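Taken together, the values in this text are just the output of simple stated rules run on the coordinates, not laboratory data. Bear in mind the structure is a predicted one, so any value in this text is a computation, not a measurement. Cβ atoms are built from the backbone, for glycine too; each structure is taken alone.
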Structure I
C-alpha cells in the first residue's frame, strides 16, 4: 500500500454527458486513495454537456480523501483536448496543490493507477509521468485503427507516441505546460513537441463504469489528425523532402527515357511518349506540392502563438462547487 501523507493532488476529468460514470468514478477514487494519506481536489471540466447535472450533497458526504468537487463549465463544447487545456490553466492559476492528474471520467483510467502515478512522480519529480497502456480493453476494430494511428503518427513526425492523456504533472512544471501553444490542440503531442521532460510507466486500461464510449472512428480520426497537426512544420518538411526525391526521380526518369530513345532501338514506338508525359505530370505535381508545403511552413511561422494560459478565460463560463468538506471551507 502506497502512503503519501500531506500530499495534495488535483484531478481533472473532461466530462461530456457522462455524469453517471463520473459519480461512480469519484467513489472508486475515494475508496482507493482513502488510506494513502493524500488529499484530493476534483475538477470536472464540463465540455458543453447537454445533460443537466443532478447531484445532492448526500451523494458526497461519505467521501474521505476527496475534499472538494468542482465543475468547471465551458462556454460550449470544445472537445476533449481543449477541455484538458482549459482545466490545466484554471488549476495552475487557482490552486497550489503538489501535482495535477489528468484522467478520463469513464473509469477506463483505473483509480488504483493514481497511486502508481504519484509514486512514479515522487521518484521523478522533474518529469511529467504518462501512463503507457500495456494492455487495452477496447474492441478489436478500435485497437486496429489505434495501431494505424500510432504508425501514421511516427511516419509523418519521426517520433513515437505510446500514451494518451492519463498522466501526472508536478507543480513545478505546471507553468511550463500551460504555456505550450500546442496544448490547445493535443495534450500528449504538445508535451512531446515542447520537450518538457516526461516519462512513462506501464499500466492496464480499465473498463468503462457506465454508458457507452463517445469515441468512434470519426473521433479517433480527428484525434489522430490533431496529434499530427501539432508537428505541422516537421510533417511539412518531411513531405517536402519526399517531394524533392520524387522530382529527382521524375527528372532522372525523363532523362533515361530520352537517352533510350536517342541512343538505342530498344524503345517501342509510343511507349516513350506515354512514359515521358506521365513523368512530366508527376514532376509538375511534386513541384506544386513542394511550393504549397513551403507556403504552409512560412505561414505557420508568421502566426502569433496561442498561449492557453493567457487566453483560457475566454472559454470558461463559471466554476460550480458541488461538494466541499466543511472543515476546508474558507481555507
Structure II
C-alpha cells in the first residue's frame, strides 16, 4: 500500500520514519480518510496536509485577534488565542515524539482545536451559550463550533475536508467524550497544561492575581514558575503514559493540576476581580447578537437557520471587530 499516493524515495523515507512509531500510534497511511475523496499530495502525508489547510484558513488567522482572558489588551505580551494554540501545539509535538506517536497528527489537531472559539475567551463563550440556552434551547460549545468551522464554514461553505482523525481530535479536545486516538488525547491534556499555566502568568502580569494568592500545595508540587510547572507536567505525562499505554497523568500530579484549574476558574476566568471585563464581554456579545437577530440579512449566508447563521458570525468575530461593531450600533 502506498503512503497517500507517495512514490519513490520520499515514500521510503516516510515508511522508514513510521516504522519507528509505537504500535499505538496512528500511521499516516492508516487514516480512516476524508468525507470527500481527493487526489493524494506528492510530498505531504494526509495529516501534514491537514496542518497546512488549517494554518492557511481564515479562522486560524483570526485567532490572533481573540484573547484568552483579557479583552483587547493593550500590552504586547498578553497571550491571544493564537499564541495559546501555538504553545499547545508545540508541547503536544514534544509529548507525541517522546511517546513515539504521530507528531503530524497531534500538530494538526493542536492547530485546529480552537478555531471555533468566540471572542473574549471564556466570557464570550459563556455569553453565547447563555443566549442560546435561555432563548432557543440550544447550546454553544467552542469545540463543537471548531468542528463546524472546519467541516462547514471554511472555504465559503466547502469546509477543509480534513481527515477523520483530526476532526475527531478537534471535537473531543474538551467535553465528555475522549478522542479516539492517543494523539488527540495528548492535545486534550496539553491544552489544559498550556492555558492554566500561561493564564496564571497573564493574570499576574495584569495585576488580577498576586503570586502569593496561588494555592501553596499545588505550587510547591508543580513548580514556582510557568516554565517549571509545564516541565513538571510534561515529564509526568510522558513517563506515566509510557508506563500505562494511554495518555494519563499520575494521580498526584493530575489532582494538583485540576485543583489549579479550579482555582483559575474561581479567581480569574469567572471570578470577581475581572468581573468588569466579563460584564463588558457579555454586553458586547448580547448587543451584537440582538442587533443581528433583528436583522438576520446582515449575517453572512451559510448553513443553518437565522439563529445559527448569527451564532456563526458572532463566534467568528475577533475582540476588536466585535467591540467596533457594538460601538457602531
Structure III
C-alpha cells in the first residue's frame, strides 16, 4: 500500500482537525501518499479528492470543525453507491482509508472493508456513543462547553431565584448530560437511559428552595421523553418557580478542542497510520479508541457491536450531591 485516504463524516466534532493533521503528517513520514476526501462519503462518490502535504494541515490543530468538511450521505446507504465509492478509491489507487466519525460513519467504513478497502475507524463524535472506546473525540470539549454555559446560567438564575432547564445533545446516549450534570452541580439530570420522573425533579426543586437555595439547574438530554418546552412548563406549573429553557444545540459542536481531545485524536490517528503501513493480519480493518488510558485497536465489525452499560453510579451520585 502506498496511498491512503482520510475523510470526516456525519456530525463534526472538535478534534477532527487534529486527527486529520496526524494522519497526513504520520502518513507522509511513513512514505505514503495521503489523499483528503471532502464532504465525507458524499464527496467520495463525487470524486472530491485531493493529495495533501504537510502544509495542507498547518495551523489546524487548535481549530474546531473539519477542514475536509463533512456531510451525511443518503446515497451511501445503498449497495450500488457503496460499490461506486469502492471503485472511486480503486481509481485513485487508494487501498487504505481513515474514517473519522460516529457509529454510522464507521458502519459505512465496514461496508467498504467488505469490498476490499482497509479501513481504520476513529471515534469522532461528541455524543460518546461508540462503546468500544472509553471516550470519543470531541466529547470532552462538548462537556466543557456545557460546563461553561452552566456557570454563566447559574449567575443569572441566582439573581432571579429562577429554575433553568438546559437541553444538551444526546438522542440515544446521555453522557454529555450525565457528565455535565455531575461536574456542573446540577440538581437533576434527565437521560434516555433512565426512566423520566418529573415529580422527583419538581420535589427536589421545592426542597432546595425550602433550604434557601437561590436557583436550580436541570440538565436534559434531547433524547428523553418529554419535549423541553413542555418539561419547562410542567416544572413551573408544579413548583411555582419561574422556569426558563436554554437549548445549547450546535454550540456544543464548535470551539477549540481541549487537551484531552487533541491528544486522543492525535494518538488514534497515529495508530491508524501505523496499522495501515503494516502488512498482513495486523493491517486488517480496525476501530481505534482509548481504554483505561491506552490506545487500542479492535476488529472493526466486532467493535461496532460492543454494548456498554450506562454508568448508573454517576447518575445516583448526582442525586446524592444535589440534596
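Match the computed value 10.8 of mean count of other Cβ atoms within 10 Å over residues 32-39 to one of the structures I, II, III, and report its label. The structure behind it is II. To which of I, II, III does the computed value -15500 (helix-only ellipticity at 222 nm (-39500 (n - 2.57) for each DSSP H run of 4 or more, over all residues; to 500)) belong? Traced to structure I. Here mean count of other Cβ atoms within 10 Å over residues 40-47 was derived from just one of the structures I, II, III, and that gives 18.0; the source is II. Across the set I, II, III, distance in nm of label points 7 Å out along Cα→Cβ at positions 88 and 312 reaches its highest value in structure III.
Structures I, II, III were shown, and semi-axes √(5λ) of the Cα gyration tensor in Å, for residues 144-287 alone at 29, 25, 11 was computed from II.
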